[in-house]
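The structures come next, written out as structure tokens.
Nothing in this text is a laboratory measurement; each read-out follows from the coordinates by a stated rule. No experiment lies behind these values; they were computed from the predicted model shown.
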Structure 1
Amino acid sequence: MKGIEPELIELLKQGWCTPQIARIAKSTHEPSTTIHYNIKRMETEKKIKAYKAVFDYQKIGQGFCTFVLINLSPGEYGNPEKIAKILAKHEQIESIDIITGDWEIIAKIRTKDQNEYYEFVKKALSMPGIAKTTSLVSFRQIKTEFVS
């Protein structure tokens, strides 16, 4: 058997999944053609952005999860999207949001362990425009992406 698991994981994370129309039809007691039509319509209307697998991150070597609160420097404060879009290009960043309160941005970061996280912080979070960060380490995830 070929060792293609890492490649499959990356493709599934990028949205290379499809809905199981027959199972949905059985569950809703609707014809599969009706389910297919409605799903395609929601995709066209951009209500559905992507399909993706939900992983047990410990088992795929990305079990270290950290939430990072980010303060921007005064020069970047008026355009947080600029910094967020630059940070979003890093594969370790699972999600990034512009927020209100004492911080401007929150990022969810997944790495193999704290050493990989430390290297990521040195590289990505020391960029110009970021004034201060606070890291919050997740000890255990109870629910993710609507899955308990």
Structure 2
Amino acid sequence: MRNPFFRLNLILFFTLAGVFIVDQNIKMLFVDGFRYYTECIDLILVYNKGVAFSMFAFLDEWLKYIQLVLVFGVLGYILYMKQVCYALPAGLLLGGAFSNIYDRFVHEGVVDMVYWHCGFNFAVFNFADVMIDVAVVWFLILNFKPKLCKS
């Protein structure tokens, strides 16, 4: 595997597909009726019509198309950069993003299920949201520590 562009695409594809598949399977558990309640965390079903904290819910149907354009823009930029060190965080980000966008087309809102309410109430979120957050932190680290990216 000497071709870095091939490695980039391979890592990107399998990470994206893995996050998408895991997230969709978790979401199907909740769509099918699974619920669990504790003192600090409830696992419930919520359809989020907006983005984080239900922002931009007023965009209705347009939101999923705007997100698709943005996500394909990120994908194009990652492929244009051709740096293998960005493949894994990009796969996490894009897998989570495509999974949430898929929900908008199938369920008319993102399927969220983890509700933190220990000490304070937090937004309801899902596995894809966590992967997107991990990817953003990873991108920030790579940008502020460019020595970590040798390709």
Structure 3
Amino acid sequence: MKNITLHAKWLIKAPLSEVFNLMTDFEKFPEYFPKVAESIQVIKREGNYLEMKATVKSFGQNFPVKMKTQILPGKGYISDNESPKFGTSGHEELLLTESPEGTLINYIYQVAIHRLWLRIVAQPLIGWFSMKYWKKAVIDELRKKLER
């Protein structure tokens, strides 16, 4: 089974600390990014390691997701996510670096698709649609909240 790698970079004209604080406040994701998250609950926390149960929004439906996330202080997070109902699992990285104009977000999501029917349409659908949707639902909202 071949993974699909989603990758994009965006510039947010805001300090890295502000971007980091919003992007790692997982329990407030539904408030900050309502088009992406219905709910996120931290069920276990050990330092910078979190286990979460989330209900995410994708393709017009809600899906339960289990997340095992490591917060990288001042740098972002990495997360291994599993959605049995949707038939996917993945490794997500949101990495932040300072830039003269603000904060550069480097986003990578490697998705494994476990359902044959979804694999058939996955590359064009997930590859193209997912990143456009994420830009609109997360990055554009982040810009509205932080850019002056």
| note | Computing relative contact order in percent (Cα under 8 Å, 6 or more apart) for each of 1, 2, 3, the value 33 comes from structure 2
| query | Given that semi-axes √(5λ) of the Cα gyration tensor in Å, derived from a single structure, equals 24, 18, 14, which label among 1, 2, 3 identifies that structure? | reply | 3
| field | Value -20000, calculated as helix-only ellipticity at 222 nm (-39500 (n - 2.57) for each DSSP H run of 4 or more, over all residues; to 500), assigned to which of 1, 2, 3 | value | 2
